[in-house]
Structure I
Amino acid sequence: MDRRQFAKTAIAAAAGAAFAARSSAADAKSIAASTEPYKCKFSPNLGHCRESTKGLSEVDKIKFFYDCGFRGLEDNGMPARKVEIQEAMAKEMSRLGMEMGVFVAHAEWGNASMTGNRLDLKKRVVDKEACRQFWKAKMERAVEIAKRVNAKWCTVVPGLEDPSLEPEYQFANVAEHLKWCAEIVEKANLTIVLEPLNIKNHPSLWLKRIPQAYALCKAVGSPNVKILDDLYHQQVTEGNLIQNMDTAWDEIAYFQVGDVPGRKEPTTGEINYKNVFQHIWDKGYRGIIGMEHGQSDRTIEGDKKLLAAYRSVDVA
């Protein structure tokens, strides 16, 4: 085969592969009952509708979700993506007029760096300055990513309880660290959203409840440190969703959802999301509502069910 023929064959093969990847995914119009924009800014992540988007790139998945009616996107794993992928995703979202939701700046699962000033719970070493520098590096990286992807919020999980300290000392330590973090993100107009996590899935984490997060935000006193109210976690831990959000309203900047039990899409569990979303809407919230949950059915029909569920709980 001569070079010219080889080149033609290679180009045809590449085009065929691209077509195969594209055709392996379902067209949005065949999955969504309606392609009109949802009124609430429901925001999927790239793991949703996995069967319908099989073989698609991150950018093509964004277009798929747009065609299904979504106008926002979450990506907790954004920091792990290559810079060129981050830039491509941001460019496509800008082109479509979609809003970027949260990414995780840092979730401290294994240590008490904020609560106890310890980078290693197995050791008895307390080093406030080392912990401060640890969080400084995390926030500086978050600022870089936020600028790249046009994000306004980043999630922070403060970490484990320190059983060697009284709760009040832990509270003071967390507040002090967050004040330092706020100084970094304020300059970039980035807001840290603190996510209380439920006591069943995360029994050793320090931040558990909305009232606790509310008191913490008041202690920090920064407009760039607010609450991420994940209604799945709060239903498990404390319930009373509407009254708690009303009481903490001035410190809540962001919502995520998932039904209980199972952490799947609305209508699969006990939460009356139709009422909850209408309440949030009536209070004036027009921001992102992150779809921080799995799917009850991972087939094509399950993708249709997911989209239909959100149509059924959208505001009137």
Structure II
Amino acid sequence: MNKKVLIASVLAFTILLTGCGSAATLKNGQQVVAQMNGKKITAEDLYDELKKQGGQVTLTNMIDEFIVNKEIKTDKDATSYADSQLESYKSSYKSYGKDFNEALTAAGYKDEDQFKDSLILEYKKKVVTENYVKDNITEKEINNYYKDKIFGNIEAKHILISPDTKDNMSDEDKEKAENKAKKEASDIIKKLDKGEKFEDLAKKYSDDKGTASKGGKLTVTYGAVVDEFWDATNKLKDGKYTSEPVKSEYGYHIIYRISQGEKPKLEKVKDDIIEKLVEEKTSEDTTLQTKALVELRKKYKLKISDSGLKKNYNNAIKSALDAKNNS
């Protein structure tokens, strides 16, 4: 059964069962809700069948929607996220020649507004997860990140020689282009060894047009350049250049290190470190949202009275968390 339809069915059934606002109010579980020759379907029969067809998932979704909306307000960030995602979905369907509204209907959504509400809820769950991760980051993790991944920016110059490769090239031709680029970079290093100026060579040979006109000068920030480039620059001493070409996905680099700024104080970058740790943890651990929502349900004193649903709920949580341990 479609999730949206099931939610609507359960809600409608709950209203009937509790005697709210219907001429056909159900007074107990044995009341007949439908009948035919040789068969009567009671409210209890219907409830049991709905439980089998995703009842635990539906119940959990209803619980989480209430809790998450209590925890996180629908602010500008939430609506902007939803609008952006909605436009992205529309554009994607349009590019494939598909009707977006038909897809919404097939997925059980009444209209775009209802789908947008689900995107807002998705955003709020993301925020709830990030808040949970932040609350569980330790000072040790922050200090280790600061020690290992925070550096002063490095002022440097570089020359990039990119191999002239094309997608339709054979592997042999690509290898020849790579070797040619590497040799050209090595020849430039020989020119530097003979005393030619780095700036002049950068302007003449570098394929990085953004820096070539400036003599190859750039500011190197950890995390903003490819690892190979950072590692080579970080190992150099001030006033020295790489003795061998440094290979990266962009080609072959000759790097000259000018100087490095002081490492920023921990207090100044602590918030940035926390954000980076949250980003790393959420990308590495797919169970974090489950953990965050489980903790919120505890905060709101969740109690599941139906023993069958409770068992299914506990099994679903265990299964979700075990998936991380077994991956």
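None of the figures in this text is laboratory data; all of them are computed from the coordinates on show. Owing to the predicted nature of the structure, the values given are computational and were not obtained by experimental measurement. Cβ atoms are built from the backbone, for glycine too; each structure is taken alone.
Of the structures labelled I, II, one was used to calculate helix-only ellipticity at 222 nm (-39500 (n - 2.57) for each DSSP H run of 4 or more, over all residues; to 500), giving -14000. Name it. The structure behind it is I. When distance in nm of label points 7 Å out along Cα→Cβ at positions 151 and 239 is calculated, the result is 3.5; to which of the structures I, II does this value belong? Attributed to the structure labelled I. Each of I, II could give distance in nm of label points 7 Å out along Cα→Cβ at positions 103 and 167, but the derived value 3.6 comes from I. Source structure of the calculated read-out (distance in nm of label points 7 Å out along Cα→Cβ at positions 63 and 95, 0.7) within I, II: I.
19.3 is what came out when mean projected area of the Cα convex hull in nm² was calculated for one structure; which of I, II is it? The read-out comes from structure I.
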